[in-house]
Structure 1
Amino acid sequence: MTTSLLILVAGPYRSGTGDDPAKLDANLARLEEAAWPLFEAGHTPMIGEWVALPVLRSAGGSSVADPIASQIMYPTAERLLARCDAVLRLPGDSTGADQDVAIARERGIPVYFRLDEVPGVADRHPQPALLVD
């Protein structure tokens, strides 16, 4: 049995979308693809947008393009990293995800770049298609 970790899944969300809601939703869905394999391996997946988007809405924002979003999106991930045990960095250009990796390394938090690097995942998914470059 692998020790259960709280893992921040970091990757492109806003990058390259032009803030198009359909593209943002597609990027969030891609981040969420990692949730089940992590959970099945005994971990708790966390995606910053799961927390930041409701906070943004409750602050009166209606879009990640709203000025208040800059006070919420990146700071949420930074606060989550104070609680997370590891980061799973998905492929793709993302300033925010790169920032998450830098913060994690600064704090000595393990960073994984492939799903099958996460303890226990390869046991359940011997040849994971997700995140294989």
Structure 2
Amino acid sequence: MQRSDTQTISIAAPPAAVLAIVGDPQQLPLWAPDFARSIRPDGEDWLVETGGGELRIQVRVRPELGTVDFLAAGLPAGVEVGAFSRVVANGSGSEYGFTQFLGPDDDLAERRAVVAAELETVRAMCEGVRA
């Protein structure tokens, strides 16, 4: 079993506004530049330029469930590797949760810091859209 980490952030914007940003793959380099320096469509998949090279991903958005998953593409059926997120209503705003799985060599504190900064960026983008 892999180590995992989940972080959440409260956002003063409705769930639809949060999903519009985190569910749009073209927005990924704006809020997660440590992971995605750039992104471009390739059929049903997306090619992400990361610091370590190019990565093919699928972005699975399910608005009715409030989920956005970022999955490695090309894996056997039933195998899902990636990061998983969910937006839920929180009063008049939203709570955005992001779960990542860590490799054996990943530094938990470092990965948490990166995701915390990304979540702050998501909040700023979403609350800016609402203003």
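If distance in nm of label points 7 Å out along Cα→Cβ at positions 5 and 69 comes out at 2.2 when worked out from the coordinates, which of 1, 2 was used?
Value 2.2 for distance in nm of label points 7 Å out along Cα→Cβ at positions 5 and 69 corresponds to 2 out of 1, 2.
Which of the displayed structures (1, 2) returns the greatest value of mean count of other Cβ atoms within 10 Å over residues 13-20 on calculation?
Comparing 1, 2 by mean count of other Cβ atoms within 10 Å over residues 13-20, the maximum is at 2.
Starting from the value 37, 29, 21: which structure in 1, 2 was Cα extents along the principal axes in Å, for residues 21-92 alone calculated from?
Here the read-out was taken from 1.
Just checking, which of 1, 2 has the largest value of distance in nm of label points 7 Å out along Cα→Cβ at positions 77 and 109?
When distance in nm of label points 7 Å out along Cα→Cβ at positions 77 and 109 is computed for each of 1, 2, structure 2 gives the biggest number.
If helix-only ellipticity at 222 nm (-39500 (n - 2.57) for each DSSP H run of 4 or more, over all residues; to 500) computes to -11500, which of 1, 2 did it come from?
The value was obtained from structure 1.
Quick note: the coordinates plus some simple rules give every number you see, no bench work behind them. Everything quoted here is computed from the prediction, not taken from an experiment. Cβ atoms are built from the backbone, for glycine too; each structure is taken alone.
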